[in-house]
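Structures given as structure tokens follow.
Throughout, read-outs are computed from the coordinates displayed, never taken from laboratory work. This structure is a prediction, so every number in the text was calculated from the model and none was measured. Cβ atoms are built from the backbone, for glycine too; each structure is taken alone.
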Structure P
Amino acid sequence: MILLVKVLSRLPFWALYGIADVLYFLSYHVVGYRRAVVKGNLERSFPEKSPEEISKITKEFYHNLCDFAVEVLKIYSMPAEEFLKRAKFNNLEILDQFKGKPAMFMTSHNFNWEWTQLSACLQFPFEIDYIYQKLQNPKFDVFIKSLRSKFGAYGVEKKTAAREIMRRSKEGRGFAMVADQIPWKHSKKYWTTFLGQESAFYIGTDMLAKLTQCPVLFFAFKKVKRGYYEVDIKILSLPPHERSSHEIIEKYVVATEELIRSQPSTYLWSHKRWKYTREQHP
């Protein structure tokens, strides 16, 4: 499998996007990969949209998902100058005020979060640490980590994140995390309204920001065209952070929802984001 990824990665973009078009036809029209999940998520998130609008967003989403799949394949062979051209940050100057200090970067599952993290490693005045969930296949886990660490990023496993970030925050690093996953059922969580639905969020980012008193920033991704993305960096919260407040999570939710509504087909709708209710797991 890993060998196949390496071979496919060396194909030119036109060939990879041809594969993506085939994947779209198979996943949407033939297999129907998670179509019920995608349709249900979209209908609950956009009750004001007509069935025709939901259908249009659904098809665009599957195109974007398949593009994302081949773009991840391309990471293995893609040179630095290509990342700089295809995942562009619009306002890097906002980071000048944080040089030499630790900072937290919150992202969401909007395409293409993998390319953006790698591009950030090449441009930011920080060494980047990223939080990740360990994969079950040990060999594939090591391979994926090597892709994400291609330009020097350091992977921190989620279960050790608090300890590692506290230790490494003294080094003036940037900590990147995708923070919109649904928490495990029996973990601590914060409930709020997200896309019109009662939704649970991990409190880890909120807690770490308070412990480290780091500035918290948000990456707002925009797909410009096929294979090209732009990112706006937004300040969510600056220290001091109040320990009794959940302001950081609330601001993150607002920023993520605004991003999703601006380009709904670029969000990861195939993820089972609303698996349970507050009544089931408060």
Structure Q
Amino acid sequence: MPKRIVYSVPGMEQIKPRANLTYKRVAGIDHKMDVYSPAAGTAASSRRPAVIFIHGGPVPANLLTRPKDWGVFTSYGQLLAASGLVAVTFNHRLHSFDALNDAQSDVADLIGFVRDNADTFGIDKDRICLWAFSGGGPFLSKAMRDTPPYVKCIVSYYALLDLKPLRQQIPPAITDQMLTELSPLHFMSINGAKIAPIFIARAGLDNPGLNGTVDQFVQEALARNATIDVSNHPKGHHGFDILDDDERSREIIGRTIAFIKSHCEL
């Protein structure tokens, strides 16, 4: 997928990642991540906040270009690094809905690996932002359930925030309890204001069912007096940040970067 985001800052395209690092090995298969860091000599503290990008799905297991190598994530990695943050992109195993638990374990293991090796990557392990897209939304649930102090903020871009409306599409082996455990909406209803500040980007022309979960989540967050910023792109499509090359898309991306830097104290 060659499409890059519609927002740029000077110097971002010159940034190269430390690529194809193994963050876990399962059944003889290495699972990979890339780390994008600010250019050497950039004035700032030696340890920087990290933004972990959680891609959507389900995506086929046999793709020639894996998600972390899609243009959307390579360009976001470069943008974040050019903005003074460390960005981490990776592949997880959401190849079908019956792999929800595998993918969730991959996300948790990736976060653990990044924090355990924070010194190697120039990361402040206590300043982490989680940024999920589309079908990656359910994997924000653990951070909303446990509210770890190292997660300083959360970003959701056109993300599915409750799996229960998809019950008929999800195999029976994935129980209703599992769907609840992977529901950001559920944990917002429980933990509310305890959850880290959240930035929601909503695409007005997105699938109504997906937007229904976003709208319910926003309503619940407001009812619970959570810290939440919402940016709606009324003419935006699912994936507006690569599909809709307009000022509103750029405004939302710019606001997102400012939100992260503010809450991660950069």
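Out of P, Q, which one gives -0.36, -0.95, -1.29, -1.48 for log10 I(q)/I(0) by the Debye sum over Cα atoms at q = 0.09, 0.14, 0.16, 0.17 Å⁻¹ as computed from the coordinates?
It traces back to Q.
Of the structures labelled P, Q, which one yields 0.20 when FRET efficiency 1/(1 + (r/R0)^6) of positions 10 and 202 (r between Cβ atoms, R0 = 30 Å, to 0.05) is computed from its coordinates?
P
Could you figure out which one of P, Q the value 1.23 for Cα Rg over 2.2 N^0.38 Å, for residues 146-241 alone was computed from?
That value comes from structure P.
Taking helix-only ellipticity at 222 nm (-39500 (n - 2.57) for each DSSP H run of 4 or more, over all residues; to 500) from the coordinates of each of P, Q, which one would give -13000?
P
The value 24 for relative contact order in percent (Cα under 8 Å, 6 or more apart) was derived from one model only; which of P, Q is it?
This figure was derived from P.
Where does the value 0.85 come from, among P, Q, when FRET efficiency 1/(1 + (r/R0)^6) of positions 26 and 170 (r between Cβ atoms, R0 = 30 Å, to 0.05) is the thing being computed?
Numbers: P: 0.05; Q: 0.85.
This figure was derived from Q.
For which of P, Q does log10 I(q)/I(0) by the Debye sum over Cα atoms at q = 0.11, 0.14, 0.23 Å⁻¹, for residues 58-161 alone, calculated from the coordinates, equal -0.34, -0.56, -1.56?
Q
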